Each structure stands twice: as C-alpha cells, then as structure tokens.
1. As an exercise: FRET efficiency 1/(1 + (r/R0)^6) of positions 5 and 45 (r between Cβ atoms, R0 = 25 Å, to 0.05), calculated from one structure in I, II, equals 0.95. Which structure is it?
2. Where does the value 33 come from, among I, II, when relative contact order in percent (Cα under 8 Å, 6 or more apart) is the thing being computed?
3. A value of 34, 12, 8 was computed for semi-axes √(5λ) of the Cα gyration tensor in Å; which of I, II is the source structure?
4. For helix-only ellipticity at 222 nm (-39500 (n - 2.57) for each DSSP H run of 4 or more, over all residues; to 500), the calculated result is -13000, so let me know which of I, II that is.
Structure I
C-alpha cells in the first residue's frame with residue numbers, strides 16, 4: 001500500500017518515517033495537509049517539537065508495533 005494511503009489510519013499514532021535520503025525519524029503523526037506530514041517529536045527532558053516534512057522527502061511511514 002502506498003504510504004499516503006496509510007495516513008488516515010495513523011493520525012494520532014506513533015510512527016516511524018523513512019526518508020528518501022536514507023535517514024529516518026519517529027514521533028506521533030498529528031496531521032497531514034498541503035503536502036506535509038506534521039509529527040510531534042521528542043527532543044529532550046520534557047521538550048517536544050511539532051515538525052513538518054514535505055511528502056516529496058518521504059519514502060515510507062510505518063506504525064509502531066505492539067509491545068510483546
């Protein structure tokens with residue numbers, strides 16, 4: 001399934017993002033509009049940042065697995 005079709009099922013969920021450049025990040029998928037994903041990422045201590053990534057830079061997104 002193309003990653004864009006996964007978006008509506010993953011809003012509010014923790015996801016991993018792999019970028020076309022080989023890097024990746026993770027966080028909670030907060031929203032998606034205007035060709036951008038909005039992700040709440042942990043920085044350090046009690047600080048978080050809402051970051052946005054252009055669809056053009058994303059290779060895939062995946063939900064976190066359940067804990068065993």
Structure II
C-alpha cells in the first residue's frame with residue numbers, strides 16, 4: 001500500500017477535484033494527506049468525515065420517507 005501517493009479526489013472545502021498530497025511546504029513527504037489547492041489546510045480525514053456524515057443523513061432521510069409512506 002502506498003501511503004504517500006498523491007491522489008485526485010473531490011475536496012469538500014474548495015468544492016472541486018484536486019490533488020491530495022502528503023508533501024509539506026518544503027516538498028518533504030510524510031505529512032497527512034491534504035488538499036493542494038485550499039487556502040487553509042483541509043485534510044483527507046476531514047473529507048472522509050464529511051462523506052460519513054452525508055451517508056448518515058441519506059440513511060436517516062430514507063428511513064424517514066419509508067416510515068411516512070406506511
């Protein structure tokens with residue numbers, strides 16, 4: 001598994017597909033993966049937290065709609 005590989009994913013902070021990199025401002029590898037285009041630091045773990053919360057709300061809303069239809 002490549003821990004320090006740059007990946008292109010959707011960033012929920014700057015709202016576009018960007019490169020998430022593990023390099024610091026001096027191009028040294030080893031820092032937490034973060035969006036390379038955000039003005040502030042937006043980490044990949046924050047991105048995953050947003051996705052988990054969205055999944056919870058989708059499941060909640062589906063359950064609510066199913067309950068209302070019965």
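1. II
2. It was calculated from structure I.
3. Only one of I, II returns 34, 12, 8 for semi-axes √(5λ) of the Cα gyration tensor in Å, namely II.
4. Working through the options, I get structure II.
Readers should treat all values here as calculations from the given coordinates under stated rules, not as data from a laboratory. Because the structure is a prediction, the values reported are computed rather than measured. Cβ atoms are built from the backbone, for glycine too; each structure is taken alone.
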